[in-house]
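In structure tokens below, several structures.
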Structure 1
Amino acid sequence: MTTIRAAARTDAEALARLSGELGYPADTLAIGRRLGEISAHHAGAVLVAVDAQGGVCGFAHARPERSVITDPFIDLAALVVAETARGAGVGKALLAAVEAWARQQAFTTIRVRSSVVRERAHQFYLREGYVENKRQAVFLKQLPSRDAT
């Protein structure tokens with residue numbers, strides 16, 4: 001049986017491992033720092049799935065987004081299930097918990113972005129009632145730190 005709860009800093013090691021499985025390698029200290037920042041800035045909810053043995057087998061990060069060009073929505077910034085737990089309903093349980101949290105926060109829309117190569121994830125979201133809205137390119141620019149200027 002899988003249970004869902006809020007992430008704690010003590011989960012940082014498991015979240016770092018899962019983040020790596022998603023393709024975003026991170027160390028335990030970075031994840032712990034980020035969890036603290038999310039909490040301090042009220043930047044959404046980080047939920048973890050815990051298996052029957054007490055191990056973290058998945059997590060989701062949902063964050064509120066407000067923009068002048070759209071109505072407010074929840075951005076599902078991350079959802080990952082350990083490879084060993086995939087197909088067992090863990091992702092579905094995490095997504096249901098995110099949706100419940102969104103409703104508690106009075107949001108009516110959830111946006112999910114998923115890389116074009118993640119066909120299995122796309123099929124999961126479609127099964128869960130999500131519809132593909134658009135495809136886009138994502139651009140990044142690294143800015144120099146304040147210390148470098």
Structure 2
Amino acid sequence: MIYYQSEDITMPKIAKRKVSAWVKEVAKRHGYKVGDISYIFCSDEKILEVNRQYLQHDYYTDIITFDYTEGNTISGDLFISLDTVRTNAEQFHTTYNTELHRVIIHGILHLCGINDKGPGERETMERHENESLALWKEMNEKD
């Protein structure tokens with residue numbers, strides 16, 4: 001199951017059923033099935049608190065992914081700062097909606113084993129993000 005909740009911020013307007021179908025398809029294309037995924041949309045202050053408390057990092061970020069994957073079933077808690085998503089959309093000259101979906105799938109790609117911290121990994125992650133966003137667009141053109 002995929003769960004959506006907000007903490008200390010208004011829930012973003014997303015098509016939950018469509019996003020869930022998309023997440024499942026992306027996971028499937030990477031050889032995984034979806035277990036329990038919780039999206040927790042929050043503010044910059046909340047994500048900073050989570051970053052400090054659980055990861056001992058003292059900075060803001062757009063997403064923190066807690067990975068509970070077992071075998072080929074991805075599971076995890078994904079904290080997404082809507083404040084940082086909005087800032088990133090402006091900085092990268094894209095729409096808020098596109099950036100939100102990029103971050104939503106970014107966490108899923110992490111659960112599928114794709115990293116973005118080592119040499120060359122950022123480019124690999126961006127390629128998978130772009131492929132996933134193209135799939136999102138394709139899945140929604142059918143409506």
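No lab work stands behind these numbers, since they all come straight from the coordinates. All values reported here derive from a predicted model rather than from experimental measurement. Cβ atoms are built from the backbone, for glycine too; each structure is taken alone.
Source structure of the calculated read-out (mean count of other Cβ atoms within 10 Å over residues 56-63, 13.6) within 1, 2: 2. Using Rg/Rh (Cα atoms, Kirkwood Rh) for the comparison, can you identify which of 1, 2 gives the largest number? Top value of Rg/Rh (Cα atoms, Kirkwood Rh) goes to structure 1. Of the structures labelled 1, 2, one was used to calculate helix-only ellipticity at 222 nm (-39500 (n - 2.57) for each DSSP H run of 4 or more, over all residues; to 500), giving -16500. Name it. The value was obtained from structure 2.
Among candidates 1, 2, the computation of Cα extents along the principal axes in Å, for residues 24-79 alone that gave 44, 24, 21 used structure 1. For the set 1, 2, ranking by distance in nm of label points 7 Å out along Cα→Cβ at positions 32 and 96 places 1 highest.
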